[in-house]
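Q: In what follows, structures are represented as structure tokens.
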Structure I
């Protein structure tokens, strides 16, 4: 790199684990103000600074200012989730005739990888790239039998600034034995700002899905085909304010205490395609999400209960953030009618997600973006 080049990446210590291991923070900076802060603990997006319509930057993801908050309580703020994101019913499934027993950590079900998922691991940094597209690559090796999952799994992920206002996440996994894998990022977004004191009920959401999965009281998909979103509070195809129908008397809003459902995007693709758009009226910030995954879990922060103090000492309460989690459908290992999450030796699991930001003038939120938002693929 030439002597006059400007570094757009920094690396520093963020905290220390009880066993003495060091948690690091890598900061990726774009010239127009986009900044992503990645910590090795959980390969987590610890902060994401995005300019508003007037150029003022603010951090738009919930979390903690210091490492102690992440260690004290498991809440998945910005974390990488694995080996299997979302839930597996009964914490067990059959894999080629053999029963796999997992750790149950959500009642009788397995949630987000078990008792100590990938979000509770300190990933290792394997590469840092400076320049116009700064990036950090992290890796984690999940042992055969970890949390009950078969096969040694080698996982790598890369956070990269792929444009002036675009952050990308690319994940790969390889196994030495037949297994299942389903990774995602679990960032809690509030486009008004993590310290703004505003909730996300006024955010405008578009989701390119014609169907969603109805769930039972344990958030496991019901034994039925996906439900049509048409004429329900789950129809975000043309865009709607998140809070407009969240308190409608609909059985699925009652059981989920709001939105906590998988939207069916269609078959997995080789390249990311438009999945969702989120816009906030006060700041003008707009997030467009593109992914190659078959599902998108939309979670409206229903279980944030004010018991956790986050950034700036603010207590996080219900609907203070919304999660948009691209991944395979929940409980897929027990549902042969769902898109498969199997991974065999010699194959590579690939997950790609793009977070693209724009700024709209006040009052323009809710209109169509520069990217035409397609209707969801028919199942």
Structure II
């Protein structure tokens, strides 16, 4: 792995206290990433996987519990260090309140390290709200951007189709959606190698006049931009290769993402009950497990926080070690490809086109 044109290791800051399973799965996932032992997955996960990694792991969290977990492994020669912090911000806490009253929480300490250049990428399975708030407060937003967003491939059955926003902004003006589209285009170019990503607006019909007021006003704004805008797309178009980047507000995006997660679990149980002996062979369990994986792609690779001045990878709180290792893979690739620089360039071109103005 090369970073900035040389062979220096990518320094991965891991919020070891984040997520439902605390330091146990975070440490295990970090070790798995160092050992480079992940099996190949679908196309998007293959893109994020690096067999010849050159990384260092910096675990940020409560020192005692992290040391206890590390003691379970043979750490000889492994580039792992611990940076102590105090506590974490839970999902049940208001992010801003938590950051104010827990200044030494793991996510804040890790974000400060990233800002100070002590790491190259931050990976967290903790509170999404706290991770976003910490990133905005410490790292700052890219020039002209009003809010960050979450995006990336979310469905393994369509691994080269990006959705943005996945849930960070439930109310969006058209100008905000256009800036998200630019960030999504930057991701598609850098991460998926798509030269001219096709941008679509998620709506209830393909015709220009379809959609609510937000979509209709956004349509005309998108037309004025430099983006390769292909018009409105519908839900089924995630599978029809009509667009590379599908744009919607976080309210719709989060519902859609969680719907597919739930559907994957239900379909697995349905197949077990209905097919029974027909899938009772040695490969049956893996088939159902693969189905669940395809319907829950972010759990296996995490996703970058778009629009902040640093590489931050967020993942599901319920992620186990393989998901954390996958998120580390994603983060290392984002650093290697200079994803942040690519997104900045796309935003700059939006403003140069006159479609948006820097406030």
Structure III
């Protein structure tokens, strides 16, 4: 199914009386706006108005004009985010035929300008799931602030399985147990930091005192004015290394990464240590790949959403509009990521092609995106 057909079934929450635009048409026009780097409903509506003749003809809009920013805001505030997410997930399953063995990265991201400063509310966070092997977004949930991230991650885990990497914000026992439960049958790679002091102390004690049976690897990377050395240490069959019995029951492997950064031209060097727990024994290559893949959600998804699609500047905050517009951006992100019609070119160059000729956007929406 193409994008139009997949999302055409999304339930329309509006009263049929006085309705001028089909929900799918509003969705399509919004996708055009985001592909043209419009970050909120004011700018998206203005962009659509400037191209009203094109949209009226393309979508056969009977009233002969395009929707206002109030119309866009009201519609996206009213859409049921759970229903929208379910269709999004079915669409990604269509794209990715088999997810078994894949690595999924989970991390949160703020949308700072959407903070309701007048009413003193927190900055909204969107916790996203990213399929690093393919490079596409596969799900999200909204939280009120970063401190509630750990409470929201289980809702996202209901939607996905596989090997899951989560930063320290998700290193909590209920989350780990849910990942490896009978229904999920997944695996976890969880970072351990100061929010779990006893667990962190156990990991440090292990590597400070254990000299045998440690797997080791080292990588060296140069670029951006610095030299980065990463030393990987892995201890399998770690039963008994963690004092807390419930954690010790589900943790089978403990890892450590020592990162040394030297800055070219400056007499400066930093050394940091990172600790991880896993529910299954790993090879050193699997450990390195799983931990490095977590950077993909920062560099491959969050960076693109902020720097290229300017999500952090989006001010929409009414109802569920934050969640729903963020999900539309992820639809756009996936479309652009999977579009190979221009060859192997960066995202910004693809966007230039879309903006130059809207036929290229029509291909995204009305043609079948190849499976990954």
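Please treat every number below as a calculation from the coordinates, not as lab data. All values derive from a computational prediction rather than experimental measurement. Cβ atoms are built from the backbone, for glycine too; each structure is taken alone.
Q: Taking mean count of other Cβ atoms within 10 Å over residues 55-62 from the coordinates of each of I, II, III, which one would give 14.4?
A: So the calculation was done on III.
Q: Additional query: For which of I, II, III does helix-only ellipticity at 222 nm (-39500 (n - 2.57) for each DSSP H run of 4 or more, over all residues; to 500), calculated from the coordinates, equal -11500?
A: III
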